[in-house]
Structures are given as C-alpha cells and as structure tokens.
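Have a look at these structures, which come just after this line.
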Structure P
Amino acid sequence: MFKKILIANRGEIALRVIRTCKEMGIKTVAVYSQADVDAMHVRMADESVCIGPAESTKSYLSIPSIISACEITGSEAVHPGYGFLSENANFAEILADHGIKFIGPSVSHINTMGDKINAKAQMETFNVPCVPGSNGEVKNVSDAHIAAKQIGFPVLLKAAAGGGGIGMKIVSSDDQLETLFLQAKSEAKKSFNDDTIYMEKYLEKPRHIEIQIFGDGKGKAVHLGERDCSLQRRHQKVLEETPSPGVTPDEVNKIGEICSDAVSKMKYEGAGTIEFLYENREFFFIEMNTRLQVEHPITEAVFGVDLVKEQIRVASGMDMALSQETLKPQGHAIECRINAERLPSFSPSPGNIKEFHSPGGIGIRMDSAIYNGFKVPPFYDSLIGKLIVHADSRSLALRRLSRALDELIIDGVHTTVDLFKEIIDEEDFKNGEYNIHWLEHWLSDKVQ
C-alpha cells in the first residue's frame, strides 16, 4: 500500500480524496495555486506545496510543477480527481517515467477512450450498442453530405476530442450542413487543437444514462448500476439520481453485464463510466470517461462502497475487493451540484462566504470545501458543493432533499440552491418524466 499520495486537484474532490486516504492511514500532499492558499484541502492535507499563480494553466495544469511537488515530498502516487489532468495521457506517462503511480487507467486506455471515434470503434468490437453514425471521421463537406444521407436527418456533428458540447452541432436539414460543419471544425480546432469531426444520428428525446464500472487491470471487472444524468443545461449535468426512474432493473442488469464484460476484455484498471443515450428502451454508447465522475457519491450511497478507496487499492497492486455477486443496490440517491452562480443567467458569482451551514440528519452527505470566510475565487469551475441524499425510496429521497435544501445556508455569493427547490417541486420531475432537453425547455419557459 502507498505511504504517501499527492492529490493533483482542488476543492471538494481534493478534500474527498484526502478523507479516504486518512481513513486508510495514507499521508497526503495537497498542491495549490496562490489563489487557494486558504483552501480547505490545503489545511486538511499532511503536507502542501504551492505550484504556481492563480491561472490553472500555470498551476493545476502544470505537469512540471506537479512532478516537482511529487519529488520534493516523496509522493509515491498521484490521484488526479476529475477535471484538470485526470484524463491526460501525457501526464500519466510522465508520472510513470518518474516512477510515480497514476491512480487511474493505463495510458493506452486514456488515449483510446479520449478519442470518441476510436472509443466507439473499440466498443463496437465488444458488442456494446452504439448510436448509428459515420464510419469514423467526416473529413470534408462532401463526405458530410454523404454520411448525413445514409444516417438520415436530424444528425449530430461532434468533435472527436471534444466534451461539454464544444464542437457539437445539431443539423436538421441538408441546407444547414455546410455552415454547421465548418463551425464545428472551427470550434474543435480552437478548443482542442484537433478539428476531427464525426457524425451520429440525433436522438430526439433520450435520457442520459451512465454505467459505473470498475476493473482490476487483470481482467476482472464489475458494474455498479446506472446513474440518470438527464437534467442538463448546455450539455453540463445539473442533478443526477440512481436508480433511474425511466429504466427498468432488468435493462440495467443487461447493459451493465455488457459493460463489465467489455471492461474485463480491455483489462481496464480502476474506475470508469460508460455513457449512453437511452431512447425507446434502447441504449446507445456515446463515450467512456476514464476517471471518477463528479456524481460518484450517489453510487457510493446505494452500494455502500468507497470508490476512491477501491481506486487506491487496485493502483497499489492489491486485489479488487468488489465482486458482482455482493454488489446489491439499496434505496435511492440524488445529487445536486451546488454552483456559485447568479440566476437566471448562470453567470459565475465569486466572492466571500459570509455564512455556511451544511444540512444534516439521516441520509445526508454534503461534499464541499467552503467554510465561513472562504473566498470563492473567480479562476475555476463554479462548483462549490454537492448535496447528496439517500433514502429507502425515491419519494422519501425527494422529501429528504427538500428538507436538506431548506437547511442549507450559503450567504455571500449567489448559488443554484433555489433552482433545485423549484425543479424538485415540478410534477414532471416528481414523476420521473424528463429527458436531456427537459431542463433547457423548462428554463426557457420560465424566462418567457
């Protein structure tokens, strides 16, 4: 087992990893930018190293700085959390060159799944159902017209190296294709330095369902059910729940077995998520995330496991403690992403936290790194907390969530707390009748 782990991240995820390490008797090292000198993860770690100025490119994304921090502190492994360098194959490779273990999958798996065209091709070899689409890259406008005719409108243009909706365009008719294709390539080049575009059938009203998987890197793998991540705004998840109110347990077990079989054949190591669009009782693969997800706590709640602990165990060379036979979900869990944002514009709201009170009671978990007097910096993601509730049933989980939102106090910055109070009171949401477009339409109706 590792004696010291460096956490290459900040905020609530850094604090979350530190907590597990402490329970495992592992020393921790926090890295921080000058803007995060008073951050909670810096206070809670056994050691801390400043790695640069506020800008993430000069601190949390600076591979030389993080490698130096590892060498200075004698860290044997790095947990990347999510975001920043968590899916950066070059980072994982450089760590290996320095004899430092990357707590995550292999470089080859990060590379393969980081390219959505290659990921889709890989999954097709494992009989994972995929969205109908182009046979690899769509290189030019002429090829785009041919592919769209074969697939049938509407179609979706997507950046192979993309994420967060960047380089993604919905095309409803042939006369729109050239303009939107060129726009998609331009966005992809600007954001990812890679203008590779591919095409898929656009599904009208799907749910976004993801399967949590875990592998030991030697051929053993399990799945830990599904998460419904359909409540999204601009392709960014807002609220997640498990189990999904729109998918049956039999369907989950079937697609879960397909996913765990694929991961087993890949000899994938650690935590990962295989994401699908789900429509008309069919699953369609869209991508695989080779890291821990923001919404992992709801899976931990219903399965009673610590996914970070399992990541660390497997990365250290120990056998995976999880087995499919003993993984039995219990109850229902929901997570709300609490952002420091001003409604209804959703613009960032940095500033000083004047008062913070976390909700409590049975089945409540608040993952946050803020505290009274903490200054929310303007340089990073606006996520300042995750409110997770767990109960025996979805109806009780919703009532528990309502209570917890009422108890939660965050003064000094604007937050999305009131948004969740409204969402969970909507009949569509109460009845589980929503898809990936529901929230955008609901927000649009509120503005009118």
Structure Q
Amino acid sequence: MFACSLYPSTPAFLAEVEAEVEEQVARLQHHACLALWCGDNELVGAFDWYKESVENRDRYLVNYDRLNRTVETTLRRTDPTATWWPSSPSLGPLDFRDGWHVEGQGDMHFWSVWHENRAFHHYRDVAPRFCSEFGFQSYPSMDVVESFTAPEDRNIAAPVFESHQKNAGGNERIAATMFRYFRWPERFEDFVWLSQVQQSQAIKTAVTHWRGLKPHCMGTLYWQLNDTWPVCSWSSLDYGGGWKLLHYAAKEFFAPVTVVAVPEEGGIALKAVNDQPAPIALTVTAHAVNLAGVTRLLDQATVQVAEAAEVAMRVEDDAIAPDEMLAFAWTGSDGSQGSDLHAPRPWKAYDLLPPGLKMHQDGNRLTVSAKALALFVTLEADVPGRFDRNGFPLTPGHPVEVTFHPDDPAAKARFTTRDLHSATVTV
C-alpha cells in the first residue's frame, strides 16, 4: 500500500497505518499463497527522487523508519508467524543503503534494459540474489486494440493509440528494440504481434540466465501480471484476461525442471535447473538446425541436478553455422521433458524460408506442422479463450499438438496462424 513516495510519520497518520495493517493482516494472513509480507515498494529508492528528501535525507529517513517500524510491529503482533521483509528492493532490516543493483544480498529491481533502452543481453550483466521487479512492454493484443481504436487509429503514432501509452518514451523503445532484433513488419497487426514476441524474449533472457545462477539467484518476479484498462504495458495478461505471448512463454521458462541456454565467451552453456525437492537425472540432447529445418546432432549428456544449476554441456561458437540455430531437448528421470531453441544471432540476421505451415483441426484440438524452420508460431482464435501452448518453434517432421480452451465451452472457434516469416518478410 506504500509505494514510490514519501509519507508522513505523525502520530495521527501512524495510528491509521496501525489500524489498517491490523485489519488487513487479520483478513488475509490465512491465504496459502502468501510467501512474505513486504513493508513497501521502492520507498528507500524514493529518497533520491524528490528535492525534499535529496536535500534532507536524514529527516525523511527517520520519517520512513517510523512508518516502516509501525508496519512491522503491527504485523508481528497480529500474526506472529508472518515472514517480514522491510521493503522492495531492500538489503535487509535496518540497511538503508541504495541497494538496487547490489548483487550479494537482498532483492533487486532491475530496469536498465527497459528504461535505458539496453539490449536484452544486459540482463546477463547482473547476478541478483532475488530479482523482485523487472519488465518490458508490449502492445495489447489486436482484439483489445480494436476495442478502443477505429481503423484510422491503428498506428503507434496516432493520438488515440498514444493516449493508451502512459510511459514516456515507451512506444519509441518498443520500436527501437524491434529494429535491433527483427526485420520490420509492414502491417500494423504484425507490429502488435511482434511487440509481444520481443517482450516474451526480453523476460525469457533475464529469467533463464538468473535461473542458471541457482543457488546464488533463487527467484524472479517480473512486472507485471495484468492491466486495469486497455493499455500498452509490461503485463503478460491483456485487459480482460487474455494471454499475451509472454504468459505462454512464462509457463515454459518457469517450469520446475528446465534447461537454459546462456551465451558465454566462445560458446553457449546449456544449464540444467531443478526446482523440485528431489534430485533428478536429466538427459540433454543438442542439435544444430538450419533454416530449412534440417538438424544434425551436436552432443548428448546426462547430468545429476539437485539444488544448484548444473552445466550439462557447452556448445562452441564454431559448432553452429551462420544459418543455423541451437535446438535442444531434455528428459528427466522424474518424467519431465521439454525443448527450446536458441538463436546465436539477432533474428533479423537469418534469411527465413516460407515455413509452409499446415493446421489440422479436430474440434478444439489442433496439429500444426511445417516444411521449414518456423519461429514463434502463434495460433489465434476468433472467440475468447486460451491455448495450452503458443509462440513455439516448429521443424519439419515434428508437428505440435495444441488444445484450445474457449471461455464458452460451447463456442466453435476458427483458427489462424502467425509466424516470424509471414510477419516480417515482404512477398
């Protein structure tokens, strides 16, 4: 309830805070989803944001400590079993240093990629113990865009569209990032879709790298989950609850057992991660795949994975040709399995071939196949609902089965596909 600002610590105000904390903790403390109680969001960082606190930090530090102490003591009195954390980000109790990018303790908020328009690989320059806030924007999906625009407004520089972007410079950063990584889409709807592709890849880059640092880094929380109105934002759920591509990607990169690709000097490390309580054996297989979808085996290894991330194998840079990407898959002794694709170069560097996507429909069950390598294959339905997976790569001979779950179980949907070639290659 306290965020990004300076608050008073008068007796009258603190009395209201005490009553509020007591009531809300009593009301909410039984929920199993609560991991910890956090005193505030970015109040320590706010000391450096306002003229008053910059000129007299001691006054506002004492002010803050009184407020924070009131929240903590009331919480502990109301629920003695509660887990308390003073602030986010914080270096810990009674440590009021600016710890936003401190890697050895506490939690970190890391916004340099978005707010400073940095490349995605900058996420790999930091090693937080717990990154509790970071994010990257995308546009809402086309059905949401159509709810607040007329056809003539469907341009990112149109006044109506700009009014639904409340972060100064946000549209420019989305466009600049797209130019950095992708060939330019000609159609507005492809631009909207591609903004969601790059949002998913930004957050995936961060999460997979930080998961690969386990146990130094033990968790990530991306900003943000959802929206309160139709807007260009950092959310992974659209206004109304539809899934953006980031939400589908998060289901994969947050899987309890996974393998992550992390570029290192001279090559790529494939790291196995196991967040389950029991150790498992994980077998990892790596292939090079070219743009036609032809694969060749690079290596296979089995690694035991317990609490720490383990390097399963390293793939040297020269093992992958300029027109190839790294495809890898894994199976665990616990029955878990998965696969992923890593592009060593920006996606715009690859001369993609027409993938020849084909879709076989059996009610709400779909089988999608390709004749060449297809990237970020996305299924779209003309009725509200969600798929069990989306935004995936496809190679010839390896069709993917997908199930659509309509909001209305009786609804009959029609489906279309989108992929990186069709969105960015001029025919």
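Could you tell me which structure in P, Q was used to calculate distance in nm of label points 7 Å out along Cα→Cβ at positions 154 and 186 as 1.6? Please list the in-between numbers first.
Details: P: 2.2; Q: 1.6.
Derived from the structure labelled Q.
Where is distance in nm of label points 7 Å out along Cα→Cβ at positions 26 and 266 largest, in which of P, Q?
On the way: P: 2.1; Q: 6.4.
Going through P, Q one by one, distance in nm of label points 7 Å out along Cα→Cβ at positions 26 and 266 peaks for structure Q.
Looking at structures P, Q, which one was mean count of other Cβ atoms within 10 Å over residues 146-153 calculated from, given that it came out as 12.8? It would help to have the intermediate numbers written out before the result.
On the way: P: 15.5; Q: 12.8.
Here the read-out was taken from Q.
Suppose FRET efficiency 1/(1 + (r/R0)^6) of positions 106 and 194 (r between Cβ atoms, R0 = 41 Å, to 0.05) works out to 1.00; of P, Q, which structure was it derived from? Present the calculation step by step, with values, prior to reporting the outcome.
Values: P: 1.00; Q: 0.70.
Considering all the candidates, the number was obtained from P.
When relative contact order in percent (Cα under 8 Å, 6 or more apart) is compared over structures P, Q, which one is greatest? Numbers along the way, then the final one.
Values: P: 14; Q: 10.
If we compare relative contact order in percent (Cα under 8 Å, 6 or more apart) over P, Q, the biggest value is for P.
A value of 15.5 was derived for mean count of other Cβ atoms within 10 Å over residues 122-129; which structure in P, Q was it taken from?
Values: P: 15.5; Q: 18.4.
Structure P accounts for this read-out.
Among the shown structures P, Q, from which was the value 25.2 of mean count of other Cβ atoms within 10 Å over residues 10-17 calculated? Before the final figure, lay out each step's value.
Numbers: P: 25.2; Q: 12.4.
The value was obtained from structure P.
Here helix-only ellipticity at 222 nm (-39500 (n - 2.57) for each DSSP H run of 4 or more, over all residues; to 500) has been calculated and equals -8000, so which of P, Q was it run on? It would help to have the intermediate numbers written out before the result.
Details: P: -10500; Q: -8000.
The correct label is Q.
Given structures P, Q, which gives the highest value for mean count of other Cβ atoms within 10 Å over residues 34-41? Kindly include the intermediate steps, with their values, before the conclusion.
Numbers: P: 19.0; Q: 16.5.
That would be structure P.
A value of -0.29, -0.96, -1.12 was derived for log10 I(q)/I(0) by the Debye sum over Cα atoms at q = 0.06, 0.11, 0.12 Å⁻¹; which structure in P, Q was it taken from? Could you put the intermediate results ahead of the total?
Working: P: -0.25, -0.90, -1.10; Q: -0.29, -0.96, -1.12.
Matching structure: Q.
None of the figures in this text is laboratory data; all of them are computed from the coordinates on show. Computed from a prediction, not measured in an experiment: that's the story for all the values here. Cβ atoms are built from the backbone, for glycine too; each structure is taken alone.
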